[in-house]
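Okay, got some structures for you below.
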Structure P
């Protein structure tokens, strides 16, 4: 596998030889991990040039090109071209090609939709024309969570949780596995994780580093609660999916009550009791 210096040198040589590339910023400067993943922003004068496969022969023997901007244009504004490449020696290189103003908008946090896949650490490593200010941000900020919910937000999040949990139960009872799994692992889990983030911040009393996509949750949540959280991931059979629902309910009740106490908000045990009773009657099961 190539060294970090070899990868950086190859990327910079490619940028220097291309007249359309005016600056290069390295992004997603996470600590070294087992797998070598390199992210860059190329600031260019001609964005249309990079719509095609311009990097096919630049960085080694490539085995995969994924154009994320074509699948998710809403998170790559201004015509940004996202080239995500995997090479046969195990190196991964992601290059987001954009104009100067779009890059600065992202760097300054002006974009409405932050793209968690790019990362928000930055280091300018090439600037042919001096067209960018000094670019250096070596600490991640998007992973630091420091939000206390308003009373209305807390209440509506609780109501939404019970709504989507009931929908998950309905899909499970109808044996519609793809829909049920989508609701559990997207809609239900999104709300459960939101409540957990609130709880962790409120208990800590200071911003909490959740990691990209909540990757630090295991070490932050504590052994007892995380052991329950693990049980919210079911196998693809309906009995396991019902037990996962049990664990979701148990953990939600613990966490939501903690948040309500910290904030001084009311948590409706009546809604919880009635929704659990309704779901129990739907599935003819006893919930603990």
Structure Q
């Protein structure tokens, strides 16, 4: 849905939910995009409980599981990007704080440190991650190792790397043999192209760049079958990971690889000051007329 960064989007979220449940009364769980409720400005960060009353009522009214994207949560002098899950009674099931803020662009946001999974009785286990988390395969692999069969992944991507993210979603679903719901907002909330993938990495649905309601019924038993018998009855990746003989010392905090140390500080790229820096070569004295490059370059 379209996200406005200048005012609260909760009234529109409420309206959209009423419309969705009127058309598709069989829906049992609803998810919105990252920072959908209040937009991407940390200036609006507040106590997370300030949102609970309205979202609890939305979940209770329609008797659904609800993940209303995320909001900026203020805790003392820290700000987190936090998602909350509500059950059909309107109760808070748990909260997840984004582990990998989009540094150096998501400035002033602190990383969370705890993974979050929850069980839906007689359905399965769900895990939550947020946007840039998915670029770090360790986050998805940990959720899978905790038993998550479906990963709910609200996103706010309005940049030119959205196509790359779509590939990451597909690969992550296949590698971890699970469903992934990656929902991106519109306008201030992103450039759309939300995607849902199954445990074999195949795309169940990919949205476009307009507002959409995407009602999908999934069979969680497909995850259990894939993990037991292999993706497409081939690779049994989680079992192989479990039975590995190698120790990945790249994860040892006291043994940071020298190469990683040499990459420099985590900061925004600076403006280039010469053509040589911009394109990586010396500017030629003469550009051949046949090159197709304008001579004014």
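Tabulated results
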quantity	calculated
Structure with the greatest value (metric FRET efficiency 1/(1 + (r/R0)^6) of positions 214 and 246 (r between Cβ atoms, R0 = 30 Å, to 0.05), set P, Q)	P
Structure responsible for 17.4, with mean projected area of the Cα convex hull in nm² calculated and labels P, Q on offer	P
Answer label among P, Q for the case where helix-only ellipticity at 222 nm (-39500 (n - 2.57) for each DSSP H run of 4 or more, over all residues; to 500), calculated from the coordinates, equals -13500	P
Top of P, Q by mean count of other Cβ atoms within 10 Å over residues 62-69, largest first	Q
Answer label among P, Q for the case where distance in nm of label points 7 Å out along Cα→Cβ at positions 70 and 190, calculated from the coordinates, equals 2.6	P
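Every number in this text was worked out from the coordinates using simple rules, so none of it is lab data. Predicted model, so just to flag it, every value in this text is computed and none were measured. Cβ atoms are built from the backbone, for glycine too; each structure is taken alone.
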